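Listed after this line are the structures, all set down as structure tokens.
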Structure 1
Amino acid sequence: MSENKQTRREMLRNTALAGLGLSLFGVETKAAAENETVLSELIAGSAPVGKTMIGVPLEKRDTVRVAMIGTGLRGRSILSEFVNIPNVKITAVCDVVQEKADKAKAILEKAGQPAPAVYVKGDLGYEELLKRDDIDVVYIATPWEWHVPQALAAMNAGKHACSEVPAGYTLKDLWALVDTSEKTRKHMMMMENCCYDYDELLILNIVRAGLLGDIVHGEGAYNHDLREILFETRDEGLWRRRHHTLRDSNLYPTHGLGPVANYMNINRGDRFDHMVAMNSGSLGLQEFRKEKLAADDPRQKEVYKCGDYSTNLIKTAKGRTIMVQHNVSTPRPYDRINLVQGTKGVFRDYPSRIYIEKDKGGHQWQPIDAYKAKYEHDLWRFEGEQARKLGGHGGMDYLMCWRLVQCFREGLVPDMDVYDAAAWSAPGPLSEISVQKGSMPIKFPDFTRGKWTEARMSIP
């Protein structure tokens, strides 16, 4: 048995244990003192196995060769972004369903690009794909439980890895991503598209210009009614609802947290220090299925552990506070909140509005439009027209992929590194622990191993 296969199997085993609520503390029958020891070790992490990946540039490439693992709705959407970006070659695609892989191949053929190699060989078909020598970066768009084993396999095969969000959902897995990136000298980048949305980048410029003063507080969320999707008999409905039966945690923290982390220079002069979590009861999915599903539908017997509303409070090393929320199981309009409060003003999204003390008095919100001409981010200023015309989610998907390609072509440090992937994903397992412990504060791992104090840029 190869070392890579051992690692893969360990990751799959740990992921399965996490679903049973066992991986964080060990077997439930262990003594509390032993559980605390296990938790302390997971927070601390192991000794580094290689040098830091902070500040390490990507190898400069004239053409960026991409392989896609997972060609469902999200994977094909990302492929549709890449085919519109110059100097990108999709060399291979992989899925467990032939029809989905064929649809991905058709996207490339319709765009006039060479047909990629197609791998449809069961759950582990990606292992054959990773043996290829014409891949610079592997984009992972599979169900959550596969992100870590596939990213580890990609890096161990000498490829950079990109994954959809979250990067992982156990502390052990997140440390494995960090350790493997440092050992292999390959980047692992979690592709958080919300960091590239128009308002998020506009406000990033406003924050950096000092208009809001010193930042003291931020808020982000993923409040999105997904009940119809969760109960579909295809695509995400085949796997995403299952996570609600496994964990009482913030299942999906990064859409709201990533932009706030950028505003606060997390891992770049500040870091997440500790957090508390409080989850509501779980009623939304039960009521929805009762109304929508037949009485004898097997899904009527599912038991949902995850509360409808997960609210997390994070304190940073510099004393800033962050609120993160997750709610996908009750009726409501879409809302990522996207709030940042400083000593001189505040911004709040959905709808977007701003209050800057020196500009407008009277305690009245003002439209953000007046600030766009001066503070619009260069990515939107120069690529926005193309992004809006071609890109998903209002253009932010296109800009995310375009920027990744730019970093490769110019040999730049990626905007989001493995330390961001781990830190932004960590509220998932940490919220589960805090909830289990009656909303007690739980320390954050320092995935940077002390290098968070070094000031640097995220998205320039």
Structure 2
Amino acid sequence: MSEFSKFSERDLTILEAGQAVPRRGAKGRVYATIGSEIKCDKDIFDSYCHEGWSNIHHDLLIVCAAVEFADRRWGRGSAHWARHFHVTVPVIELATWQDATVQQGLCDTLRHLTGDEWRFSFVRHEGAATSKPRQGPLFPNQQKAFAIAYSEGLDSLSVSGLYNENDTAVSVRVSKFKQRLRKDERPFDRLPFDVKVKPNPENSARSRGFKFAAVIAIASQLSNVSRIIVPESGQGALGPVLLPLLNIYPDYRNHPTFFRKMERFIKALLGIDLTYEQPRLWHTKGQTIAAFLQRPGVKPQHVIDTRSCWQQRANVRVGGKVRQCGICAACLLRRMSLHAAGVVEPPENYAIANLRAARFSDALPKQNSFRATNTLYDYGYMGARHLQQLADLASVPDTALKPHAFQIAEAVGSSVDDVTGQLRDMLVQHSKEWAAFEQDQGEESFLQLWTKGGRHD
């Protein structure tokens, strides 16, 4: 380790439940206790503890929680993105976690995902595992084909509907909240742990992809399936790497390169061969929604009832009702994609519904209770610019796409030329959908001004 790394290293120690914080710990070291800062909900946890559950699964969940705590606890510097972490974690299967291949796989995966340097020390877990496995098959009289991450979003609903024929999917809820329409579903209906960080200076949340991928891997192994379907469409999977926001480290959470690293880590840790498949990688979200709407029995209301917004729900209340903000990048991509699929949403779905307004201030709700923050404005402006710049990539020469194509081609096992062509086709389709959506807002809309680089209130 370099002298710089030693000097700048953030030191986190995870304590077992009931273990006291040392009075004379190392200077600068932060402690997080299982049961306090890291809370495992026993009811949710038990939904994972079926036949096949083992101590290594318990360990992996605690490691996920430790990674999330470290990621959120220390803010990134204004001049340097990367942080250096040293995380100490108590584990039951100590020998496995001390294996060099496991540690290298873990650190390589997190480095690629977060842009940070990671170092782990594993110590023996002295307490008992929190849950014991149930006996008997997880899905009696059912043959499951794959696992899929499920949320309230458009991609997970559409892709689940496209590929989940005869109820062969294992749906894994990647949220700490129970979804209203699926509240009775077991198992895997919520994430089994929650992390409380005070203070919480960092919100980039680059480690979230590791948590989701690891939890789905556990659910897959317990369900005896080896395929995991990633529902993200092309813009969401590739766009954050093609066009990193404000030139910060690219967001790889749904990129093929991250999933290849995750597969190698899971193989080393759990001894199983899992594949994270991306069947909609070369399709836009609009194309995915349109294909879903062609399925028998699917109605536009099914996609209208989903949620995509990045904003906290408390921040987008209008007239006492929670809405989606309508202007962040996730909302703009949603609205563009539904427009491309021919779906008309009711304006009350959004706090900021009227994108045809000449000024952003004219589009704001008139209720006194709603306060548009500078953050909301910046999210909207940067989201619009990102979607426009992604559309602009459709017309760049192949030489500009080749570096990305090389990276993707190696990860998906295809030729660079094939990937370049597929990437361009997806970008061209995105460009068409974005142009049609923009045109529908009118030439005088503030959205048109934003996409041209102009700003006003």
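Work out the source of 14 here, i.e. which of 1, 2 gives that when relative contact order in percent (Cα under 8 Å, 6 or more apart) is computed. Answer for the origin of the read-out: 2.
Matching task: 21.2 is the computed value of mean count of other Cβ atoms within 10 Å over residues 78-85. Pick the structure from 1, 2. Traced to structure 1. Of the structures labelled 1, 2, which one yields 14.2 when mean count of other Cβ atoms within 10 Å over residues 54-61 is computed from its coordinates? Clearly, the read-out refers to 1. For which of 1, 2 does helix-only ellipticity at 222 nm (-39500 (n - 2.57) for each DSSP H run of 4 or more, over all residues; to 500), calculated from the coordinates, equal -10500? Derived from the structure labelled 1. Could you figure out which one of 1, 2 the value 22.4 for mean count of other Cβ atoms within 10 Å over residues 198-205 was computed from? Of the structures listed, the value fits 1. Supply the structure label, taken from 1, 2, corresponding to Rg and Dmax of the Cα atoms in Å with the calculated value 21.5, 70. Comparing all candidates, it corresponds to 1.
Every read-out reported here was derived from the displayed coordinates using simple, explicitly stated rules and does not represent laboratory data. If you're wondering where the values come from, they're calculated on a predicted model, not measured in any experiment. Cβ atoms are built from the backbone, for glycine too; each structure is taken alone.
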